[in-house]
1. I have 2.3 for distance in nm of label points 7 Å out along Cα→Cβ at positions 15 and 39, calculated from one of the structures I, II. Which structure is it?
2. 38 is what came out when percent of Cα pairs over 18 Å apart, for residues 71-118 alone was calculated for one structure; which of I, II is it?
3. For structures I, II, calculate relative contact order in percent (Cα under 8 Å, 6 or more apart) and state which one comes out highest.
4. Here helix-only ellipticity at 222 nm (-39500 (n - 2.57) for each DSSP H run of 4 or more, over all residues; to 500) has been calculated and equals -7000, so which of I, II was it run on?
5. Looking at structures I, II, which one was distance in nm of label points 7 Å out along Cα→Cβ at positions 7 and 79 calculated from, given that it came out as 3.3?
6. If we compute distance in nm of label points 7 Å out along Cα→Cβ at positions 55 and 127 for structures I, II, which one ends up with the highest value?
7. Out of I, II, which structure matches 32, 61, 7 when P(r) over Cα pairs in 10 Å bins from 0, in percent, for residues 103-142 alone is calculated?
8. Identify which of structures I, II gives the largest calculated value of FRET efficiency 1/(1 + (r/R0)^6) of positions 31 and 151 (r between Cβ atoms, R0 = 35 Å, to 0.05).
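Bear in mind these aren't lab numbers, they're just calculated from the coordinates by the rules spelled out. These numbers come from a predicted model, not from an experiment. Cβ atoms are built from the backbone, for glycine too; each structure is taken alone.
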Structure I
Amino acid sequence: MHDPSYLLAEALGNRLNTLNLCLALAESCTGGGIAKAITDVPGSSGWFDRGFVTYSNDAKIDMLGVKPETLARVGAVSEETALEMVAGTLTHSLADLALAVTGIAGPDGGTPVKPVGTVFIAWQKRGVSGACLKKQFSGDRQSIRQQATLFCLQQILQLLENT
């Protein structure tokens, strides 16, 4: 029996294959969890280009072109940063579609404005403006990361089902 992330990744792969699209990821708080779920699926190299694990601000700047001013102004966990991450993912990949996720998995790092469990998920199709969603997950670090991974997979799949 496969776990839910595998089943979602498998369904995502089938949909991407049907649409002849390729995906790339930029992950911060999930630490590569989405890419792991995707690459667990046999044949995923046919629809998954690459994943960036940009945990530090420097990595977001160096690998994805996130502006230092954005990070200084609104922080890594923000809609603006997520949108710059997803745009940078497309710039630095061969993918047709990208998803980026940044958040606070805890147990530390939360603030009253951005409590632990705050996650921003951005997606963008090449040639189209990106979109972003803010989610609030609860639980411990592992649970928040797992919920964010599942939600991101569901979000891409839902986006593609409307294509």
Structure II
Amino acid sequence: MPDTSLIKLGQPEQDTWALSRDEASLPETRPAIVPLGVWREHRDDASLAPWLPSDTQLDAPLYDALRQAPLIAIDFPSFTDGRGYSLARLLRERYGYTGEVRAIGDVLIDQLFYMTRCGFDALALRDDQHLDDALRALGAFSVSYQPAVDVKEALFERRLREAT
């Protein structure tokens, strides 16, 4: 298994993107995920991608700028802050973003299954989280009752459709 704390599409992957939290300048390492404000100033640079703070107000004008981003990272400043889930769903369902949506920050194993249901396809684990445990956690549930980004039908709807 690669030495990484990134899970992409349910598999461990070597992370090629550096994360910068510096809001004043560009990092030397590329490609890099940078704060939204820094990315907006340099959005023509294809080696940069934005990270959105959890309190970002995602609207059509912002999405029009974001649609060209190679990936969009959403920050979880605390595992108790659930606003990132809403941002991911908005990107996928309202705006139809098809690129990588990555969870960064305080990303714990307990959250991974729900993050993927909301539209995250890349998960950057917090440093103290173990990759093997995270991969097992992603497979802990085999059926979901409610519709979400990953499965559009509720379980009862699937059963009714399959019964006819």
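1. Answer by label: I.
2. I
3. I
4. Corresponding structure: II.
5. Value 3.3 for distance in nm of label points 7 Å out along Cα→Cβ at positions 7 and 79 corresponds to I out of I, II.
6. Going through I, II one by one, distance in nm of label points 7 Å out along Cα→Cβ at positions 55 and 127 is largest in I.
7. Answer by label: II.
8. I
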